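What follows are several structures.
Readers should treat all values here as calculations from the given coordinates under stated rules, not as data from a laboratory. Treat the numbers as computed from the prediction; the structure is a model and nothing was measured. Cβ atoms are built from the backbone, for glycine too; each structure is taken alone.
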Structure P
Amino acid sequence: MNAPIDVLIKYFGYNSFRHEQEKIINEVVKGNDIFALMPTGGGKSLCFQIPALLLEGTAIVFSPLIALMKDQVDALRANGISAAYLNSSISNAEQEAIWEQLRNNELKLLYVAPERLSSGQNFFLRLLKTIQVSLFAIDEAHCISHWGHDFRKDYLFLSQLKKSFPRVPLIALTASADMQTREDILKLLDIQHGQTFIASFNRANISYFIEPKKDMKRSLLSYLNSHREDSGIIYCLSRSTTETMAQKLQNSGYEAMFYHAGMSQEKRAQVQDDFLKDKIKIIVATIAFGMGIDKSNVRFVIHADLPKNIESYYQETGRAGRDGLQSEAILFYSAGDVRKLKSFVLTEENAEQYSIMLKKLQQMADFAESKKCRRQYLMNYFNENHPGNCQSCDYCLSVFTNQDITLEAQKLMSAMKRLNERFGGSMVIKFLRGSESDKITPEMKQLKTYGIGHDLSENEWKSVLGHLINLGFIMQSEGQYPVLKLHEKSNNVLFGHEKIRIQQITEKKSAYSHFDDEIHDKVLFAELKKLRNAIAQSEGVPAYIIFSDSTLMELSTYLPLNQADIRKISGMGEFKLEKYGMDFLKIIKTHCQNENISTKIHLKIPIKESRAPKSTIKRESTYTESLQYFQTGKSIQDIAMVRGLQENTIMSHLSAFLQSGEIKLEQLVHPEKIVIIKETLDKQGNASIKRIKEALGNGYTYGEIKAVVSGLFPESIINF
């Protein structure tokens, strides 16, 4: 039997596994049941596709959507793998041909919908007993649980599989499931004794932004204007909004279409196919669109309305950047959305379900209102640690100043106390500002604290309140109308025993001002894209199935000029190399000759082939991965491009190895700059890094300053 890595290289063109892929594959090949929780775009499909190629027989893959089945089967066939799907979109004659292939053991993978088990008096189950089944794979496994965010009744029939095929390994996969949902999946599928693998939820190549909804029209158009060549998804709460927004975008010259459950099946299929094949760039959709969408070159996901829970938000944003390239997730937030969604939750008759849904909605609102790193919040929600300061969300990219809000906090808490802690934030703020609203009774106006906060605007008070809730100085009750509550920590502030200092944003980073310089040859990239699109059109498949954008970007960065070199490009498996390789090489050679440029393939060294010394510092693997790239000769720009991260983030990774001597400061910062930064640091003392940056001017980056501090002043208490 071949090793999994050999199959990965031969068929898929990658030379290393990600996350927990290799461990999962090895366990499935041994015949063990597996539950795998992996992020969207984290490579779940390979966890059953590679075992299917290693084991005898046919792998049966249960998948929820027709479009997803076709997409994955097309991708497998493009890699030279025998695969098929059975669903209502194919004719009786085509179905009979697939049955024949199945009986003759000519298929390595067969994709079917869960409904196949519930129809025809167990015909499909009886048929499976006549063939050799290598494994069962259940994609989007959270659909089997009532506690999951997308329960589907037909998934319950999958509980028959282990009873009928106790010796066939079963792998259940999902991108988002909380603890309660995970336990439900294991129980319902009868794989409690199987192994559970939980990969990191960190999608490092996605940048997260929260924007005020009142500015949505201006912000949205500004962002889209700078991304006219990119594919993206815009999620809306209602069907009518998707239609209205799509029409407005069309009127503004964008290739946009709407998608929702009220459309005919044929129309939905057509819109989705047009999106997959890049005939339209933007889909404006309800949550009916997207589960299992395998389009790798979605560059942005925008939420025009608040999702109902973090699981949905995470899964939907995860449809961006599946190719590993830099992508963005933008949420337009308004507290009004929270109130609207709470009214929808009220229609839930089950009291326990209502309570859970309300709690999840509040967690979603807390994420949007949080005053900390967005990535850290998401990781913590899924019980994963993250240090914060990701440098790829609106909070971490913004500029801050320190501000003492003790007096404001005391005013707000005093108002709450005088009002006997009976009201929510909106009412307390009205009271503080001396509102003449009918809701403010004459008795309330007689209280000492009425109007003591008139010097701040409503939004400023909302900001103060948000900070106090996030810092734990004020609590909120649960329910549809949360009430503000004081506790012991509040009293410490109220009676002057504790001060509150916060970092106040003075310059907020917005998604439409967040761009990275790319180092690939843009002219060549466009030529390669044109060839890829022509091939895809002739074969009737989406362009990314031929090659992903990340593969084209590597080709236009490293400029391979022969077959030996092009094999080093990620995504260039043997089947695709033989079928398409020469056509792409021809364009690269011609471009290099015309522009008089040389290959850079010597920079493309797979990590697993590098001989970097083992780090003496115990760091997260993301730090050592950056170190390994750096020690192969790649520049910080190169590493940032390959890893889909910010250059400042890579600089931070590498600075961590200055003390161990694995990297010298002169490798990160020019010697002349080191001298000037050191002199400035000596003069400024323990000033904040912002003050030091202002003193140095525009020719110096925060990354360079932090590197010098780490290298020369490791014990410094400079405020980073």
Structure Q
Amino acid sequence: MLSTALRKKPEAENTATAARSHAPAHAFEDEWLLKALQHFPLVTAIVADLRDKRVPFLAQALVERQIVGEDTLAQAVETAYRIRYVNRLNDQISKDVFALFNERLCRRYMFVPLRSHNDTIEIATANPLNKGMLNEIEMATGRKPVAYYGIPERIECLIWQFYNPAGMVQELLARFDKHEKIRVVGDNLPASFKAAPENRAPVVQLLDAIIEKAVRMQASDIHIEHDETSSLVRYRVDGTMRHIRLLPQILAKGPLVSRIKIMAELDITMHHRPQDGRAKIRVGSCEVGLRVSILPTKFGEKAVIRILDSKAAEVPFERLGFNPKLAARLENLLKMQQGIILVTGPTGSGKTTTLYSMLNKIKSGHTNIVTIEDPVEYRLEGINQVQVNEKQGLSFPGVLRSVLRQDPDVIMVGEIRDRETADVSFQAALTGHLVFTTVHTNDTISTLSRLVDMGVERFKIGPGLLVVTAQRLARRLCDRCKKPVTAQEADASIIAFMRSHGLPPIYNKPVGCEDCDWTGYKGRLALLEFLEMNQALRDLIGSGADEASIRESALKSGCLMPLTSDALWHLANGDTSVAEAACYIDVDKQTFESNGLNRMADESSDHPVQIVRSSSGQDAIRKILVAGKDAGERGALRLALEAEGFSVSEVEDGDQAVACLETDRLHLVVADLGMQKRNAFSVARHLRGDARFGSMPMLITSNFPEEDLEIEAMQSGADDYVRRPASLRLIVARVKSLLRRSNYRPTF
């Protein structure tokens, strides 16, 4: 009998598999959208997975996964079907018209009525091509429906708000997959905080679910913000903002923000002033700190919750994403007995995480380590941490002087903000202490000038410094789904660029999978510019040499590895994509023609980097400016160009476009004719009237059919003209053609 059962089981499984294979594919309620989005490669790649998951609305799934932005989606619908998109629904709704419909009908077809006229009624719907809905509305009202397109989630929020505000919280809770229970940690908590999670009020459970999901997604911040129509929950994950869920304003602006204030011990009656607070929660077995900021805005109080996960302070030094040979050089410097290790970079570039990792690397029972921070965000075991408090007289320089009397071996100063802190830090480094600290500068060489500007004597800077690093963060490609570009899809200029630098003629691209939430990226890595001091550099600094002389000497001696070199190494190593590395691979010709860079590259990479230009002499990463008043059109074109390996900037009017010419190293401009303040003709004339940009290629797009406008565009100095509606593929092909024919290179 057992053998018979075993024989039957595979047969049953095969039958089930066959049944699934012959089952009709799941159809989205907005299946018609596929035609509008047929030129978006990421949409095509994810459709099969969304069908398997049987998601009801394709539009909602694409927006939530950030495959297509809301504005881009709206523009695609308007272009393909001539159906207008409505966003500011609250401003257009006549409350009386809701009495014509019941909630059940609105939910069934996912629509909300807007206004009624003598013989027509305007509606916003997620499915404007549904003829059954249109016929039923006409029969129910005796008026012909005029349908506008709206994102499903926005329409659903309005249905909740106008028909069933009491039941919306439970429906929202059902959409959050909670995995762990949340408890607020504290001694003097109200009874509502001590109740079991399942017994708490629905709005409390909703906030718990929002926070729990953010912790699970490893988000650094939660944003709850408001517009005219609704409220939006967004997370910052891997440095980028992600749309999570829309909420009805009646819920988010009142009860939800009030709950956040209570949790952070803020004043719930104050609505017109910023407030800041803190809270500590336990998510499952993990304790997490929350830093809360409340800011009054035009549409309500915006709440931002910074998630301070204690595990962030325990990142192993080896997992920072450093080039291994560069990491080895830095690790050797950590063994020094005195001097300053200075980490620079903008806010949010991971400086504190790098410092904590270095402290964890060197801490032991034989060293006395003291940190001075503002604020102390993470607890480090085995390390003495001091919180700066100006009101109580605990300033950086004051605490630092006291710490020096505590017999420290290693001191971490959270940030050098003024002359006094800088001076005491260098004095400590010169008197037998290893000092870790940060300063806000863009690169390593300019940091030296910044220290001089602060008032540090030059004769202290050289002897005191061990190394200066300038750090940036780039998103790491998802290991599960990243793929090398094929020969057919690879950009010829990128391939030539890789070959000319002795790198493998291949690079990886983001694809997207369930593991990375369809972004193609998971986690971040540090890109580093590295300047290690030697005696020649110390002599130059002490003699007052300018930045150019110091940079030249550092490159020749192999002491400086520019940020570009590290970005190239990570690109060739398959760690990140061209889109992420592009903004760090643009440096001037003189830097990369120096002999020192080759020496530094040999030490830090298996593939030496020589110059950052392709064999044709052009910049490998082309930067394109897209200018136009329609955010949807700009966004769609930006996505299409970035998919081809270009770096893209966006502006909305002609004045901004002209300003970008002065600040960005652009290779081509795409401008829409209908811009405000300064139209595309004016921008073209500006280009041709400036010797620096006279040969920069320019493409003008237009929604106007008149031939005279095309003639005027060419007379103004445009190189090409495209009339809309035109496919994105056509515009991208025209851009590539212009760049192939162009010999223009930025000159600054």
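Here distance in nm of label points 7 Å out along Cα→Cβ at positions 252 and 676 was calculated and came to 2.4; which of the structures P, Q was it taken from? It traces back to Q. P, Q: which one has Cα extents along the principal axes in Å, as calculated, at 88, 74, 74? Answer by label: Q. When relative contact order in percent (Cα under 8 Å, 6 or more apart) is calculated for each of P, Q, the greatest value falls to P.
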